[in-house]
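Trainee: Structures are listed in the sections that come next.
Read-outs: derived from the displayed coordinates by stated rules, not from any lab. Quick caveat: nothing in here was measured; it's all calculated off a predicted structure. Cβ atoms are built from the backbone, for glycine too; each structure is taken alone.
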Structure I
Amino acid sequence: MTLPSIGTLYGVGVGPGDPELITLKALRLLESAPVVAFPAGVKGRLGRAQGIISQWLSPEQVQLALQFPYTADRQILAEAWKIASEQVWCYLRRGRNVVFASEGDVSFYSTFTYLAQTLQQFYPEVSIQATPGVCSPLSAAAVLGIPLTIQAQRLAILPVLHSLAHLETALLWADVVVLLKVSSIYREVWSVLQKHQLLEHSFAVENATKPEQMIYADLSDRPQLQLPYFSLLVVQVKPHQLSIN
């Protein structure tokens, strides 16, 4: 008996929230895949990637919600990645392609990276392909109506800050700084921006491109702003005058 060839895992970036920001290639892969995987939501709610793609899926497709806990514990995370890779491998080894939908872009702080690396570790024969998507800094610039960078400007993108020294360092050399998932230390960041007289040139965006999107321009009078987890700050260290509005 001929064994089936191994299926391919496709990592697909599905953008920041607006379903129309999915690329044509990503949409083709999503609609044709027998199995579509995505990070599971919290407490029974739809995950963000699942919510973006739900209208494009059909009842015939297997929808595979994978658990990726919100924790910094490396042991817990490694075990979750291993379990998720085993779930995906069950389909791949039977010759079925799996598309993993990732919010934003698959190479930009994406859970897909850990899934792919774990699969390669335990199943070296696996075939993996990636399709890029629109990441959050680009979507934030679009909804703000400003260019993210122009000419020779230098851009710094910082994930959740565990040390404000990283922000201080970035402000020394970057022309534009983007702070991702800044909600937990917003007050401390606000104080740093105040010290550098940058609040007037700072923007907060939450849930960019989604119906519940909120934009705050000029943070001078917002030291106590309550931001959700999926929010970011764009800081124009050296403001530019161009606008695309």
Structure II
Amino acid sequence: MKIKGIIFDFDNTLINSSKTVNDANRLILKKMQEDFNTMDLKTFDSILEKVQKKFDSLDPMKRYKRLFYELFAEESSLNIDTEKIDTYSEIFESHLLNRMEFTEGVEETLDELKRMNLKIGLLTGEGLYPGLKKRALDKFDYNGKFDVKIIARGNIPESKRNPDAFKKTAAMLKLKTNEVMFVGDTPDIDIDNAKEAGMKTVLFDRYNEDKGRISKSRPDFIIEDMRDIYKILDCLNQEAV
């Protein structure tokens, strides 16, 4: 079956979200060092790791903007009052929304896919807390190039851990799943579920965030340069002839 559409993941695929988050955390550290002389990098990173585990264990739809630094205040021995929690939360969110690191070659790739008359979709997870991912997508420079933009558990009730999220996104592009290729960075979410939905899969491995993560399915292709999608499409479409 000829590929007629591409669906992309967002975080660590179209943007380098890990670097943006790490840079935001360093800004928070700097601010905390101004507020508390006892705060150092080792202490900060130790608390951050514990808080991140607690935060990640919570349902994303029940999180809110101030929650992370409320948990940070509980985990630390510092007098982090509500005003400081608001300040840290604002610094973090502002950096995430205004300092996104775009993946090299994305704009060129999307332009070329459009010239090839392919439909382009975006399927992303819920985000750190409700509303943040939508604001990030609104600021994403290439929004106009997408035929559909889906936030799991936002536009649709399903999580990206459910293959139905991938099927619904393909349907919104008016395509069958075997006419779609999915590009994402997370093996056990993006690759496994896109494959189960019936799509061809591309693991975007540039940022190497999930090399050690267990996955039941092997991707059809692995790339580190977004522009390699052209070669994959040529290969798949020649096979379909």
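Trainee: Tell me which of I, II gives 17.6, 58 when you compute Rg and Dmax of the Cα atoms in Å, for residues 22-141 alone.
Mentor: So the calculation was done on II.
Trainee: Between I, II, which one scores greatest on distance in nm of label points 7 Å out along Cα→Cβ at positions 38 and 230?
Mentor: Largest calculated value belongs to II.
Trainee: Here mean count of other Cβ atoms within 10 Å over residues 110-117 has been calculated and equals 13.5, so which of I, II was it run on?
Mentor: Corresponding structure: II.
Trainee: Looking just at relative contact order in percent (Cα under 8 Å, 6 or more apart), which of the labels I, II belongs to the structure with the highest value? List each step's numbers first, then the result.
Mentor: On the way: I: 22; II: 25.
The maximum falls on structure II.
Trainee: With helix-only ellipticity at 222 nm (-39500 (n - 2.57) for each DSSP H run of 4 or more, over all residues; to 500) derived from the coordinates and found to be -9000, which of I, II does the value describe?
Mentor: I
Trainee: Tell me which of I, II gives 19.8, 71 when you compute Rg and Dmax of the Cα atoms in Å.
Mentor: I
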